[in-house]
Structure 1
Amino acid sequence: MSPLLSVEHLTIQAGDGGPLVVDNLSFALPAGEMLALVGESGSGKTMAARAVLDLLPPPMRRVGGHIRFDGQDLAALPPKGLRRIRGARIGMVFQEPMVSLNPAMPIGRQMAEALKLHLRLDDAEIRRRSLAMLERIQIADPERCLAAYPHEFSGGMRQRIMLASVMLTKPALLIADEPTTALDTLVQREVLDLMVELTRENGTAVLMISHDLAMVARYARHVVVLQRGRAVDGGPTEQVLLHPRDDYTRRLLDALPKRGPARPPVDRTVPLLAVENVTIDHAGRQRLFSRSAAKRAVDGVSLAIHPGETLALVGGSGSGKTTLGRAIIGLKQPSGGRILFRGQEVHGGRGPGARDHRLNCQMIFQDPYSSLDPRMKIGAIVAEPLRLAPEMSARQKADRLAETLADCGLSPEHAGRYAHQLSGGQRQRVAIARAIIRRPALVIADEPVSALDMTVQKQILELFRSLQERYGFACLFVSHDLGAVEQVADRVAVMQSGKIVETGPRDTVFDHPQHDYTRELLAAAPSLHRLDGGGFELKGRRIAAA
């Protein structure tokens, strides 16, 4: 039986005479199966997937190979014939739903587009099918959803809506490009489980694009590993995990997060930072003559961070962890409670204590690209905090800049570049360098590795741990990535709906969780375990009974 999708010797080039982005790639996907293309950023996996639908962005162009779908050579089809297949028989879920959903159109109109174009249904039938699909993906109020706009939903809800829109036409093939990159562990599992259910109901084959090997191991039956556009490994997922043939596959597997050794206990007599019963409310939406009720984002939270330790704050999206981090740094005003840094209140103070907090508490933001000024060179960005160090001479500042860049794995040449000229991992190194150049006492890291490949993530986490050991700063590590938390944290605080539901030493929380929500988080995170023979095996986390 011939496969539903057959890619033969696909070659994609960047412009005329440019480098090959995809080089002689071949794979086959049977009907109803799931195959994953795996590799780091720049490996060519997204370009290969977009080539199936002839959606390559300029200057990329296909220069060789064949793409056959259900026996048809897609490259030989005229534009009109390809349009009949796009959306109707082949659907695609893009990496960032906020970009692929039109912000100026209500959800109902966007869901109706493919049904009108391909199935020629009347408005009443389109509305009926849209409501039924929204109910199927467990949207609480389908009627309201049809009239709402994308920005009114969380990232997980937007991805659900995008998936529902694509699956309305019951395509034979679904291409899912990093569908859960920025989602927390629970939402990620919900979205992927939903995708699997919908595709099985319709007999849809899935071509998944991902850099997350643990997630791929949970859902995909076959995998193709790409490096610089070439397939270096592939086969049944279990076989690739147990017996990786290529060094590159082994490097990807070795980059998976693993629990770091427990560090010696820190001095816990006097906390560096104390959060006491803090409450934070988000103002309600302004209407014509009134304002909606305020939303409580943080509800009576208390925690302490001691000198030199790393406290990880984990929880799902919307749990309030980032809001709390921004309040600690001074970017958000609490509605109640106190935040003390070295015994002095952070908010409302104007004396030496407030200045000490501003200079010795630094933040690494989630998206380094948006937090780095695109008009400033990297050297100026990293050195900017030293403007508030009048005791240092110009020579001392230049030496500190060179030392910090070297500490963070950046060369002197990087100092003369702009943010857009760096990779994602290099930009994160710049953000870390800017945070530590003043040798602060506390660093707040807000999802610092959420959008990075596994190999780059490993490098950044190892860098962060070594810098902490060298300079002794404490850290509030805000993350939904339990693998990263397990690698760097000393203690863990679990946050749900604005409240701390569990806190304790890392090993205790991971191995003996006490709260149901903590158990849900741990159970939702796919985990690959190294075997004695050198391969890897997908397992659920072994969680002892309370």
Structure 2
Amino acid sequence: MVNKSIKVAVAVLAPLAVLGTCAAVMQAANADPVALQPRVTLAGSVLPRLAQSARIGDVPADKQLSVAVSLTPSNSKELDEFVKQVSDPRSPVYGKYLTPEQFTAKYGASQNQVDQVTTYLKSKGLTVDSVAANRLIVDASGPASAMEQTFGTRLSTRRDARTGQEYYANDSALSLPGNLASAVSDVAGLDNHRKLSHPPLRQRAVRGVTPAQLNGAYDVKGLNATGAGQQVAVFELDAFQQQNIDAYDKQFGLTPPQPVVKKVDGGVALGEGQTEVELDIEAIQAIAPKAQLTVFEGPNSSRGVIDTYAAIVNSKIPVVSISWGGPEEAGSQADLKAQDTLYKQAAAQGQSLFAASGDSGSDDIGNGGTSVDFPASDPFVTGTGGTHLVVSGTNARTSETGWDGSGGGNSVLFSAPDYQADLGNKARMVPDIAADADPATGLAVFSKGQFGVVGGTSAAAPQWAGFAALYNQLASAAGKPNLGFANPALYKLAGTAALHDITSGSNGAFTAAKGYDRVTGLGSFDAAKFVQTMLGT
């Protein structure tokens, strides 16, 4: 009887125990709705050259890391169409740009998505440091062990077989719970392999091209404009010394507003890229001496790059100069996709982005083949190549040929955009335009306490940015919109007097020729004729 009673009791109690377990599971699931979600891989989140690196060891569990989690914009197809229309001079909505607030309302991630992502990050032991104004980036920090659990991977230290560089990176593709995966496009900061570079600047102690010569050669003197009341943002991953800028301005009789510095993610210490920063500032001031420059200084890391671009596109500053980049193949596709979204935002807001196309000719990555530089290759950026400019004693443009270092070729990531559809190539081609860049005819730059001559396409991009500031000043006076995303308008100017068509010179695999080419793009600008053609003034 006793044994039978026990058996009955067990038979009765067993189902209760099962029910109790189900209740516990349901309670846990209700408390954390992502707990039971299957994980989904984040596409393009592994470094392209990971397989060519030797694994040395594990990243210490307590190593503190910071990441920028990029969110997928809302209404992506609608955004693409809006950018196309607002940038087309023939469109009825041309120039009706969005403010950053309007962009966020229409195309930023939803507040619910932001809340879900931040809740998940916190649940895994990470600290949410900030949410970008456009609701497209969440910055978070924490120990490597928490990062591994959060993103479903292991972090290791490695050695690059080709370069010998030691770095850390995720061993496998990142993953997230299924209900979050579609909301996240990238996680930047789990590797430190890719560093953006400025071309190796060659500074020679001889006389370089002066502001007066640039203004004469590119017909800036034909404009009644100085850039007064205009703003230019300068993307930098290094710092500068104001006394060098002051010495440059004094030498050439310029009285510009002092550049404003915006430090992103804590900024960056003065380093080897100092001359790059001072070149950028001085080149812009040479063309637009009264424009207000804001220098955005961020760390040279994948997170620093994303956050610095986000700060710029959310700043409302209408012209941006970019002299830092790297081969398309060097970064993860997820990182580049996240940057591409920010460039679309800039285009929707009417911001002009001019990026150096690189100084390694048609072989940007240096492996003996053909490759191009990013972000110049992004379809929403104006890739700026280089020329060899000869100026006469009266500051007239005597000749201009393609520079052999001018980065150019075919993108392996982006197909031909609409504005290049008639050029007979299925791939996005760079550069779009060009300006003086050959170190043999480079700009006079004051850096590190002395004058020298500095060349590179990183001298060409700020020249175009300076001109865009002049254009915007005159457009505003005429009641017309800013230049905005320049490429659609630029390609409609092909063959006109607004652009100097460069027809000779080679960068290796490609040769300058009549019309568009992959050395100098559509050519350099004739400021006065450009403005007359676009504004009718």
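A short reminder: the numbers here are calculations on the coordinates, not readings from a lab. Please read these numbers as outputs of a predicted model, since none were measured by experiment. Cβ atoms are built from the backbone, for glycine too; each structure is taken alone.
Key figures for this structure:
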item	result
Ranking 1, 2 by Kirkwood radius over Cα pairs in Å, for residues 51-346 alone, the structure that comes out highest	1
Parent structure of the calculated result 24.4, given that mean count of other Cβ atoms within 10 Å over residues 339-346 is the read-out and 1, 2 the choices	2
Distance in nm of label points 7 Å out along Cα→Cβ at positions 131 and 443 derived as 5.4 - corresponding label from 1, 2	1
Comparison of 1, 2 - label where Cα Rg over 2.2 N^0.38 Å is highest	2
Entry that produces 22.0 once mean count of other Cβ atoms within 10 Å over residues 163-170 is calculated, selected from 1, 2	1
